[in-house]
Structure P
């Protein structure tokens, strides 16, 4: 190599962007994110990089041992339960739910609903069955739900899909010695991870799968790290990596929602208008948000972000769940939090001072 070639090579190296995931966020950027979260009712912000806790912040009265309701962040545990059941051979995403929930077998529409339809929220079931309450919906209520759309044709956010999945799993797990999905998760996932659940709401002796769990930020982060490591913990692969990757694959009806996780995938303006979360978040197609980010999300801006390319897991918990349930929007912005944490900028790309 002559001197001119060497100069060109060195120039290319100096100008090349740093490899994603090479370095953790800076302390200054983390503090910008923490201040933003706290200003918007945040009670915890925790960041793992390559599995190591590099930052945590607890404004107010919360602390590392404070359990906090995940609200709909709970939903994503159903995806985890599904991948274990698939791995063990007693569940298939494309099996007909009516093969187990035989009450649906003679219904021309409900008999065609698959497990995948339930977990991608495209089952076509009515959101709130007659006589049921949104936040007190039992498995029996979900079993009564009528089909109002063709399965797979429309994304409808709500608890009915998860409570139907709960009854499906209850029936499949009973002959295997488990009394509930929670017992199964405890044995297959929580115990291997050393994850301690603070509490989990129940109805009729069964866990409420759409919104029942309360965890500390540190415990929720353990789940996120297991996802980031694609199902591995302590050198043991609990489920095949390919199954974890399926959790982050969207559906034709909603490319930005996988198997119980929200994804950073482009969606149509019409779909954005239909889905409440898209009206209060701004991560989809945002230039400062990594394309491979996926998240569990709950009312009141509860968040578990997983960013494989940056080797990051981020937990954010907040007050304001009641206001969210009442339809009162907060000023919190996912893009503003993540832009600060990753780039030291606001969501518009403006550089911020610590």
Structure Q
């Protein structure tokens, strides 16, 4: 893989820690905090997903003026927003035209899967007929888009459970495809439990097959009644489901956001899964201040696993800086199938 090697990443990351006033440690604490991992991209870029393509890294994020905004980097430390050519400051939109079922302005959490036929973009959008957030899939021959879909309806929308959000595709070692998602039961009109589901995908990635399987439910105090943003990873035969929990926002009554990242160990792509007893895996602290790590994704660079996530911008006194959610990176290591944040 071109781009960066692990040595370069460690060097650049160590430099970033020094510049941001964070001391490195020789050992990773059992429960790390987001303040150890300063942002690599200081722009409003929520729910990030990163794909390596032809020597650079492409990042996709929730709508901010366009349906699917994108950024790019060759070294993972310096990022730039992609802009439309020949326009005066308009962001590049990976999916400029939504399918007919979707309402403009509510496109969230894009993730991309490479298939034999090209690329599939999974996204959450407002279902115009029901008013719920639902999941769609669009295709393109180019990871930059434009992604398009002529599907008349979402590929999944659990209307009785409040809708469906946060699609994440996974290709198992045997080549089988799966889609992970969350029912939007915490929607104020439903007040239902939230669960993380898995379901088989067709080989082209465009259709769900069989029935969804529930993997986790919001039944732990730290989760604050919400689990979302599933990410399945397989390493050495071990399956780990990362997820986010808590209120993604930053309430005035909170010193820092309650949003955090956890994980569960699973017997296979369809579970069963068991929450890690040490959750949350990555949570915020107030000194030094960055707040609310969440909506993670895992990708590889230079043979290493990296965790990408967003966290809220903050003032020096640890208050909301009103600049949105920034992109952060942390290196992952593995011990007997259990993820750890690698020493820096």
Per mean count of other Cβ atoms within 10 Å over residues 47-54, the highest-valued of structures P, Q: Q
Top of P, Q by relative contact order in percent (Cα under 8 Å, 6 or more apart), largest first: P
With helix-only ellipticity at 222 nm (-39500 (n - 2.57) for each DSSP H run of 4 or more, over all residues; to 500) derived as -9000, matching label from P, Q: P
Of the structures P, Q, the one that 14.1 was derived from, the read-out being mean count of other Cβ atoms within 10 Å over residues 103-110: P
Which of P, Q leads on percent of Cα pairs over 27 Å apart, largest value: P
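Quick note: the coordinates plus some simple rules give every number you see, no bench work behind them. Treat the numbers as computed from the prediction; the structure is a model and nothing was measured. Cβ atoms are built from the backbone, for glycine too; each structure is taken alone.
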